[in-house]
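Since every read-out is calculated from the coordinates, none of them should be taken as a lab result. If you're wondering where the values come from, they're calculated on a predicted model, not measured in any experiment. Cβ atoms are built from the backbone, for glycine too; each structure is taken alone.
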Structure 1
């Protein structure tokens, strides 16, 4: 099989399936160029790669020696490595989401009542979104649009005001009166604390995109944003939010991934509170 055919099949698998890691066991003396191409393709999208030899000229990923079932391998990883800080991040997510869900319970009850009084339909809106390593999950929000609004989106595609693959209309005709208030202060996003508690999301991380948007991303380096768990808020929310273009949005996400630390998470959480009152809700 030719190198180009191998890369074609690999790219097809990466594009259509959740991939945590790629293991390359090809002999370097014969397939050195192909192995290097595979590593660079994967590091561009934030996918962990393990090979049985050293590699040079990496642009993003960090390399480390490892062992897989007794076989020495070299691991390349561009996302945050497993560490005690990631364990603490998950602990903070659990404690924070539980505390906020309890504290916001009266607000939840009020919002649920207002939504029910204004229009028929479900109180919550669940949409399939893309998470860590492109795994799909159901993200929860308070319903801010008329019932069945997602089925009407194809009729509004021509009114899309966002650049890149995303869809957004500032004065979306499907939004209800209560929905406008909920979006203004990002209250519609609060049910995602349940997603955080379940482990699909984190308090801080790149915003999870709908399946429709992800399928339209045709630039590989932008897919590296899926190498970390999505979150309620990130640098985008505190750096202009929906007023910035998609490319800059992704660059901020990648900057967060490259600079990630517990201190950065805390800083973003502190900056998110005033940002909520200055601009429109999160995507």
Structure 2
């Protein structure tokens, strides 16, 4: 049995930057209480590792208590970003703030803010309760609609003269472009019937996710089965898993080593391990070593 790790898997640049920033803050401030608002990334193994070296995970609703008990603490904004109201709350409570928002998400927040200030009706292609989308909604004062598939287009209010469609960064690019095409056809039909809608599309899907699809397909086809390692609530993880599954039906989504069905993989000659942009390389290596050790005899 041969176990191979997908060389293109692991942290994207944005996640890596967030983790490195957090590690530096922890190392430089060993005597301070350091908190992150929500899961720093959608991977429990990495959350546990950072927790073991001092990072505490809290929610925005905990900030008053933190300010009272630990007034000199440090608050980290996670990779997914936060709405402006969170920044204001941290500032009003005189807490130290470190913004570790992914640069791509930060750029998208500015785009949403710009379109909102210019009076556009904003449509976000994404998951309504995803932390990135919650942050984006804050940058347009929640004056937007969120759709996750083209079926929801019928529920949109397309009476505004200026409409823009953007995407949560970790959504599937093909699904976004398909939704954009269908929405564009609907708006063209409305315009042909007398409406005057100016429609713009901002493809804000993350290239770190979309660029991995072709290499992941090639990798999945090159092995007998794929163990796709990801946090269950990782949006890009779910998307990339579906990409691998289409390429190789013997693809299995796992969050941890103990979820592996060895009655299936023991029949395989080559096992591929891949993961989301929020899956740490060290854990994929750990899984690889554990499998090899299990079958070393």
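Out of 1, 2, which one gives 22 for relative contact order in percent (Cα under 8 Å, 6 or more apart) as computed from the coordinates? Derived from the structure labelled 2.
Distance in nm of label points 7 Å out along Cα→Cβ at positions 14 and 86 computed as 1.3: which structure among 1, 2?
Working: 1: 1.9; 2: 1.3.
So the calculation was done on 2.
Out of 1, 2, choose the structure whose coordinates give distance in nm of label points 7 Å out along Cα→Cβ at positions 78 and 110 equal to 4.5 when calculated. Label of the originating structure: 1. With FRET efficiency 1/(1 + (r/R0)^6) of positions 38 and 206 (r between Cβ atoms, R0 = 30 Å, to 0.05) coming out at 0.75, pick the structure among 1, 2 it was computed from. Source structure for this number: 1.
Which structure, out of 1, 2, was Cα extents along the principal axes in Å calculated from, if the result is 73, 53, 24?
On the way: 1: 70, 42, 30; 2: 73, 53, 24.
The value was obtained from structure 2.
Given a value of 10, 36, 30, 16, 7, 1, 0 for P(r) over Cα pairs in 10 Å bins from 0, in percent, for residues 70-221 alone, point me to the structure among 1, 2 it was derived from. It must be structure 2, since only it matches. Match the computed value 1.6 of distance in nm of label points 7 Å out along Cα→Cβ at positions 134 and 246 to one of the structures 1, 2, and report its label. Of the structures listed, the value fits 1.
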